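Participant: Structures incoming, each one as structure tokens.
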Structure 1
Amino acid sequence: MRDIIKLGAFLLVISGVAGLGVGYVFSLTNPLIEKQILQNKINSFKEVYPQADKVENETASYLRESHDPAVKEVNIAYRDGSPVGVIYAVETKGYSGPISILAGFDIAAAKITAIKVLNQSETPGLGAKAKDKFFQDRYRDKNAAAPLEVTKTAPVKEIQIQAITASTITSRAVTKGVNAAREHFAANFARSK
């Protein structure tokens with residue numbers, strides 16, 4: 001019985017020391033990790049709306065009423081102090097799991113500037129190609145007035161996006177996310193012409 005108590009006390013001390021060590025390392029590295037995450041986010045914003053001087057998160061102002069739950073964040077891009085673009089963070093369900101996307105829109109032109117797939121867990125060699133430039137470029141300069149649709153063949157209409165071969169579910173998921181952002185953009189930022 002005495003051996004069990006000694007062993008228990010020894011394990012308690014070792015776990016306490018290990019816990020304190022992990023906590024100390026976390027307190028040292030967490031600010032660096034948070035800084036890196038913020039820098040990656042800023043770099044991604046520059047990829048989808050490069051003309052901005054600064055980008056402000058204004059989610060609280062723009063997602064107050066009911067909205068598509070795929071829209072997670074609304075960021076306004078400014079140039080010379082005036083709003084010129086909107087960058088949305090959206091998340092939809094793909095074939096293998098959630099797909100996180102940034103979608104940029106130009107306010108004056110009412111067009112998609114670019115999209116960037118941030119995270120995905122799609123099938124390697126198939127749906128994972130959603131992160132490739134060739135697929136993301138298919139959304140560039142699309143008009144924000146009408147919903148985009150996925151086609152398996154070469155697009156014949158301006159609103160069509162050609163699916164990744166053998167990855168229609170992933171292509172539809174990305175397009176669904178971009179359409180959720182597009183709908184919010186059309187309701188809140190598109191100017192009547």
Structure 2
Amino acid sequence: MSRVDFGAKPLMFPMPVLIIATYDENGTPNAMNAAWGIITEHQEITISLGEHKTTDNIIKTGAFTVSMATEDTVVACDYVGVESANKVPDKFEKSGFHATKSTKVNAPLIDELPMALECEVKSFADGILVGKIVNVCADESIITDGNIDPKKLKPISYDPCNHTYIALGDVVGKAFSDGLKFK
């Protein structure tokens with residue numbers, strides 16, 4: 001195998017496209033696109049964020065939701081990433097998103113995004129947001145046999161090399177099972 005060096009860059013595949021939603025001090029919903037996030041514990045998500053209207057809201061409310069961007073909403077999800085609510089206060093509305101207040105945390109659920117993690121802030125320092133996952137909710141339309149069905153959810157991932165969004169592919173194995181043949 002011949003390898004090519006790319007240097008120290010934030011390259012990982014797949015990189016989920018996360019849409020973080022908050023309320024501001026007036027109860028106006030806001031959303032931003034973030035790609036640098038990961039589940040770090042059983043009920044914990046960690047996301048690297050710079051300074052944004054969304055981070056101001058998170059500090060004020062102590063809550064946020066994280067939805068998976070989908071193939072069906074790629075344009076709106078990209079828009080909330082390229083536009084700032086500090087410049088365009090109604091960017092949530094302009095994206096075509098609609099909000100329903102979470103019953104678990106003081107943050108909006110985005111009606112057009114069928115899966116969300118409802119979170120409380122555990123910590124936020126040096127641009128690293130750590131959230132306690134209070135609940136995961138999903139629209140019935142993406143449920144199969146009582147579980148979230150990725151084929152119905154149609155989440156996208158971010159390709160940091162080519163600055164594109166990619167759809168997920170087919171199942172290629174069974175977790176916690178296929179490797180047992182080596183035991």
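Read the figures in this text as sums done on the coordinates, not as results from a lab. Quick caveat, the model's predicted, so the values are computed rather than measured. Cβ atoms are built from the backbone, for glycine too; each structure is taken alone.
Participant: If distance in nm of label points 7 Å out along Cα→Cβ at positions 135 and 175 is calculated from each of 1, 2, which structure is the one that comes out at 1.3?
Facilitator: Numbers: 1: 1.3; 2: 2.3.
Derived from the structure labelled 1.
Participant: Tell me which of 1, 2 gives 2.8 when you compute distance in nm of label points 7 Å out along Cα→Cβ at positions 23 and 87.
Facilitator: Values: 1: 3.7; 2: 2.8.
Only structure 2 yields this read-out.
Participant: Another question, if that's okay. Starting from the value -13500: which structure in 1, 2 was helix-only ellipticity at 222 nm (-39500 (n - 2.57) for each DSSP H run of 4 or more, over all residues; to 500) calculated from?
Facilitator: Going label by label, the one that fits is 1.
Participant: Starting from the value -0.42, -0.79, -1.25: which structure in 1, 2 was log10 I(q)/I(0) by the Debye sum over Cα atoms at q = 0.10, 0.14, 0.18 Å⁻¹ calculated from?
Facilitator: Numbers: 1: -0.50, -0.80, -1.18; 2: -0.42, -0.79, -1.25.
Derived from 2, not from the others.
Participant: Supply the structure label, taken from 1, 2, corresponding to Kirkwood radius over Cα pairs in Å, for residues 31-142 alone with the calculated value 14.8.
Facilitator: Working: 1: 14.8; 2: 14.2.
Considering all the candidates, the number was obtained from 1.
Participant: 1, 2: which one has relative contact order in percent (Cα under 8 Å, 6 or more apart), as calculated, at 23? Spell out each step's value before the answer.
Facilitator: Details: 1: 16; 2: 23.
Matching structure: 2.
Participant: Continuing with the same structure: Work out the source of 17.1 here, i.e. which of 1, 2 gives that when mean count of other Cβ atoms within 10 Å over residues 79-86 is computed. Display every interim value, and only then the final one.
Facilitator: On the way: 1: 14.6; 2: 17.1.
The structure behind it is 2.
Participant: Given a computed value of 1.3 for distance in nm of label points 7 Å out along Cα→Cβ at positions 15 and 127, which structure among 1, 2 does it belong to?
Facilitator: Numbers: 1: 3.9; 2: 1.3.
Of the options listed, only 2 reproduces it.
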